[in-house]
Structure 1
Amino acid sequence: MLIKQLFYPVLFFLVQGLNAITISLDRVTRGTINLSIGDITINSGAYWSIIDNAVSAFVGDLTVQSDAGFYISSTNPLLGLQVTLLGVLNSISNDGIIAFNSLKTLIAPNYNLIGLSFHNTGEIYFAADGTNPPVFGLTAANWDNSGLIVFYQNHRSEALINLGTPLLSITNDGSVCLYSSVYQQLTKIDGSGWYV
């Protein structure tokens, strides 16, 4: 029994490491569903664009280097874009641009990035139509922003925006911009950044 308890986590981390994705040249992926187990690194000078998407689910670290981009978009008005990065031990590090766009979809999107740490010196854009309230989440126990994070909706709604981990603190030395969005603060905020 003890061997099973040790074996499965080790196996999971080996599979995650073997399936790592490194983007060094521009890549465009089309398709409704995109699933990935393993760390994702997008190198400087490259981008990964996932278009015509409904569901993207990732397990592993996400690293977007400076002068790099990670884009996911949906143009089908009847499919809400679901983007999930799961893992309590994962890190999310962005020095480039991350953009999730479902401005043309009427179904509420759900963007939920979860990890142990979140570090942003680049730009992050979460966009939704807002006809139905979307869910925007950047959840991490160690949360640090010195870049730009934008939450945008075409129509004002009671969007759920989660930054950090409730009852812990986040550090914002950058800018967090809310367009037609409402933010309910559930964390302590440190830093000298802006919320507009």
Structure 2
Amino acid sequence: MKFIYRSVIVASLCATTIFTASNAQKVLMETDKGNIQIELDPENAPITCENFMRYVDQKKYDGAIFYRVVRLDNQPDNKVKIEVIQGGVKDDTTKNLPPIFHETTKITGLKHLKGTLSMARTAPGTADSEFFICVTDQQELDFGGKRNADGQGFAAFGKVISGMETVNKIQSGQTGSSEAAQTLKEPVKIIRMERIK
């Protein structure tokens, strides 16, 4: 399961990027628990945003699910705790597009803050359809963070601008026990995603 290289490195690696109306793309995510509106930052994370929008435009996320929630109470074996919800096409690998280069937060200048949208992965360069949303600030998911042993962090590329109440509702869903402690007993369906102005 994927958990939670660009050829040209941006000049200001250390700056925290600010989203602006001029460089943003917006997407409406309709779920059976409510809507989530997200804003992408293609200026600073172009590869990751282009990948996500291909899934949106090709309707590959329609019918996908949120299936994993990570809370403070269901990750006893992890010394570095995080709080996220994860979704994607999961087992329907026929919908997966080729994996993409890992745009680290060192490259993009973005941070994993409350509401940040980011790509799930195993090794760097393996991200495809799986994504997650941060429920709270998650600095250990940034480049140099300790959640992943390789220290490369995860590829942040957008943020929630409306619908955090839906994110929190998904996060509070009932999960299994033991090895399924982070798996929702009733996955939350993503009815559709579409571009909005």
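For which of the structures 1, 2 does the calculation of distance in nm of label points 7 Å out along Cα→Cβ at positions 69 and 141 return 3.5?
Answer for the origin of the read-out: 1.
If you rank structures 1, 2 by distance in nm of label points 7 Å out along Cα→Cβ at positions 117 and 133, which sits at the top with the largest value?
That would be structure 1.
When FRET efficiency 1/(1 + (r/R0)^6) of positions 29 and 101 (r between Cβ atoms, R0 = 25 Å, to 0.05) is computed for each of 1, 2, which one produces 0.55?
2
The value 0.93 for Rg/Rh (Cα atoms, Kirkwood Rh) was derived from one model only; which of 1, 2 is it?
Checking each candidate, the match is 2.
Taking volume of the Cα convex hull per residue in Å³, for residues 85-180 alone for each of 1, 2, which is largest?
Across 1, 2, volume of the Cα convex hull per residue in Å³, for residues 85-180 alone peaks for 2.
Bear in mind that the values in this text are calculations on the coordinates, not laboratory data. What you see is a predicted model; the values in this text were computed from it and never measured. Cβ atoms are built from the backbone, for glycine too; each structure is taken alone.
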